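Below you'll find a set of structures to go through.
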Structure P
Amino acid sequence: MRLFVSVDLAGFDTEIERIQDRFADASGVRRTDPANVHVTLKFLGDVDDERVPALTDALETAIDEAGIDPFTAEFGGLGAFPSDEYIRVLWIGVREGGDELTRLHEAIEGRTTEMGFDPEAHAFTPHATIARMDHAGGKEHVQRVLREDDPTVGTREIAAVELTESVLTDDGADYTTVERFAL
């Protein structure tokens, strides 16, 4: 099963769609389903079913070790990976709560790396992907929106981390929560 660890942003569908609409005229932009938008704390990739119990134990330990109580996070702003010049991913940022998300990521990264999962190749930046660019046709439009817009998505209490299965289909990814870990 294809797995990742995340914080869900369900309930912000309308706000995310409103932000995605700013890129509607940009060729090459493929939107993420607003109902699937989340902050990925760790992408694990393909995991054998028999490893899932040990993984859930390790995640529970990591989350306990992070020592994070439920907290308020504010989501907003726009960015691009890997850069504004070469855009592959469009995202909304974390204005408040980023330190807590980073501490969770670091604890999860440590425990999953100990289990043999690949370490992240880049520094962690708390964000939620809202679109991907398949080609650079609409790059100038996207760059203009990135420069000129600073949208607010909203604020929410983060009280849990989820281990999620992702099944890729022709219509996009289908997500199922495998395990939920309360903070």
Structure Q
Amino acid sequence: MKNMLRPVLVLFAALTVVTGIVYPVVVTAIGQAVFPHQANGSLIEKDGKAVGSELIGQQFDAPGYFWGRLSATSPNPYNAQSSGGSNLGPTNPALADEVKGRLSALHDADPSNTLPVPVDLVTSSASGLDPEISPAAAEYQAARVAKARGLAASQVEALIARNTSGRQLGVLGEARVNVLKLNLALDQLKPLH
């Protein structure tokens, strides 16, 4: 038994050093050298100050801003410490209430909008932190945002087009619009008063 204790302790110490120190240091160094923006949280800066991350949604509810997907995190929306979906099934009354509430908010914000409401504007994302919406969801909100900012609808639609990312590698995923980036571009075009 004593003959086995020493090799086990040596192996334990060696693996602790390799997997607990060497590997994390090497991976961090490679990440910083090759992908520094991503390795540091994909932060978006405005006037030299971080205002958010490309990877985590934020709550926007003013009529002059584009609204993102609903967040199911608690206790606050877009709480990165409690990422997770609502796990509400399609027959759950709570999901129906959530959808009705968002439909009502969208209608109240723009009563003249007769476009079909994209599903990503009335449902939560799986993580509760989704930073992106579909181009259709952005187009749905364009008239409201243009009116609130005193811009021509064509200006807002052009801004949506410039901030739309296509499929990754041309085949993966769907086209998408990062809500924070789009709202920052709006603020550059014409700030809210």
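No value in this document is a laboratory result; all are computed from the given coordinates. Computed from a predicted structure; not experimentally measured. Cβ atoms are built from the backbone, for glycine too; each structure is taken alone.
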TODO: Out of P, Q, choose the structure whose coordinates give distance in nm of label points 7 Å out along Cα→Cβ at positions 10 and 66 equal to 1.9 when calculated.
DONE: P
Task: Structure responsible for 8.1, with mean count of other Cβ atoms within 10 Å over residues 2-9 calculated and labels P, Q on offer - done: Q
Open item on the list: Tell me which structure, out of P, Q, gives 32, 19, 8 once semi-axes √(5λ) of the Cα gyration tensor in Å, for residues 50-89 alone is calculated.
Closed with: P
Open item on the list: As an exercise: mean count of other Cβ atoms within 10 Å over residues 114-121, calculated from one structure in P, Q, equals 14.1. Which structure is it?
Closed with: Q
TODO: Using distance in nm of label points 7 Å out along Cα→Cβ at positions 26 and 122, single out the structure from P, Q with the greatest value.
DONE: Q
TODO: Please state which of the structures P, Q yields 0.97 when Rg/Rh (Cα atoms, Kirkwood Rh) is computed from it.
DONE: P
TODO: Could you figure out which one of P, Q the value 34 for relative contact order in percent (Cα under 8 Å, 6 or more apart) was computed from?
DONE: P
Task: mean count of other Cβ atoms within 10 Å over residues 42-49 from the coordinates reads 14.1; which among P, Q - done: P
Task: Answer label among P, Q for the case where FRET efficiency 1/(1 + (r/R0)^6) of positions 74 and 162 (r between Cβ atoms, R0 = 35 Å, to 0.05), calculated from the coordinates, equals 0.50 - done: Q
- [ ] Out of P, Q, choose the structure whose coordinates give helix-only ellipticity at 222 nm (-39500 (n - 2.57) for each DSSP H run of 4 or more, over all residues; to 500) equal to -13500 when calculated.
- [x] Q
Open item on the list: Comparing mean count of other Cβ atoms within 10 Å over residues 34-41 across P, Q, which structure shows the greatest value?
Closed with: P
